[in-house]
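Below are structures written as structure tokens.
Each reported figure results from applying straightforward, stated rules to the coordinates on display, with no laboratory input. All figures in this text were calculated on a predicted structure; none of them were measured in a lab. Cβ atoms are built from the backbone, for glycine too; each structure is taken alone.
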Structure P
Amino acid sequence: MAQLLNQEMQIFLQKFDTDGDGRISMDEIESFLKQNGNGNTAGSGANGAMTANDLDGNGYIDGPEEIAAFMNKRNMAQLLNQEMQIFLQKFDTDGDGRISMDEIESFLKQNGNGNTAGSGANGAMTANDLDGNGYIDGPEEIAAFMKYAKDTWKGINV
């Protein structure tokens, strides 16, 4: 199988394939997640990765198609995470990792939407505070807010 994988895929495979059998098991994904600071969700993350990428149902991510799919999804998640961090920094002025109504209003005032900053902040919070805790926090809410901000505030660079 190694001949079928391009060099980038082989390098990617080596990050996970700790036993060297040329395929990625659920245990190997879980171990990788734990080693890279994702210990609390390693089990569910490994299960999700396996479910999404084990196309033939044999319990392994193996073969060029499965490895390529796993690479692309993992790379997309990393890019989204980087984009979310950059987006979060634009709003999260107190650095607590979440976005408050005041922070949205302040952002809107500073970026040319002062007349409607209060109602804009209220609308954003109402639409994106999915758990109702008064903050936009967590990956799902931040991703939803990113889309909302880009779709709603077209004249503002978000």
Structure Q
Amino acid sequence: MHLYLLRHAEAQHPPGCADFDRPLSAAGILEAQALAATLAADYSLTGKRCILASTAARTQQTAAIFTQENHFPENSLQHIPEIYEASAIDLLKIINNQAEDIEHLIIIGHNPGLSYLIHYISGIAVTLKTAQLAHLSLEEGITFPLLSASTANLVRIIG
């Protein structure tokens, strides 16, 4: 089983715009497209998969680019408001509530929660930059409902 933690691409900082509503910048759109193309070229995400994305504007845009570039069906993407500003433990609770037969779980969200989660479940300290993805492999016998501290291995950072 594989977990992919993707930090949204670079966002704009328009004056008077709430953080939640910030859209991707032109550079962010290119970052998201490049990351999605790399994932499509390097990985075959066959089998049961699920994509969970924060409902913040920049994350929704990143998710749309990601799912389109990788030809994922629209029904594989779930919009989860709780991912926005989620702590590592909040994210872990969301992961633990996923079905145990999912082979590939992709979470598109925000820092610092994503980076802290990587450290918690793998023991490796990582700070994800915008449009970076951490690929983690769950230890043998571990399913998403059982994921906890030190039960995953960091395979690769992409982007």
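Tell me which of P, Q gives 13.2 when you compute mean count of other Cβ atoms within 10 Å over residues 14-21. Traced to structure P. Can you spot which of P, Q the value 14 was calculated from, given it is relative contact order in percent (Cα under 8 Å, 6 or more apart)? This value belongs to structure P. Computing distance in nm of label points 7 Å out along Cα→Cβ at positions 70 and 110 gives 2.2 for which of P, Q? Of the options listed, only Q reproduces it. State the single structure among P, Q that was used to calculate log10 I(q)/I(0) by the Debye sum over Cα atoms at q = 0.10 Å⁻¹, giving -0.51. Of the options listed, only P reproduces it.
For the read-out helix-only ellipticity at 222 nm (-39500 (n - 2.57) for each DSSP H run of 4 or more, over all residues; to 500), a value of -20000 was computed from one structure; give its label from P, Q. Structure of origin is P. Distance in nm of label points 7 Å out along Cα→Cβ at positions 22 and 126 was computed and gave 5.9; which structure, P, Q, did it come from? Corresponding structure: P. Comparing FRET efficiency 1/(1 + (r/R0)^6) of positions 6 and 102 (r between Cβ atoms, R0 = 25 Å, to 0.05) across structures P, Q, the highest figure is found for Q. Comparison across structures P, Q (criterion: Kirkwood radius over Cα pairs in Å, for residues 62-141 alone) gives the highest value for P. The greatest value of FRET efficiency 1/(1 + (r/R0)^6) of positions 30 and 118 (r between Cβ atoms, R0 = 35 Å, to 0.05) among structures P, Q is that of Q.
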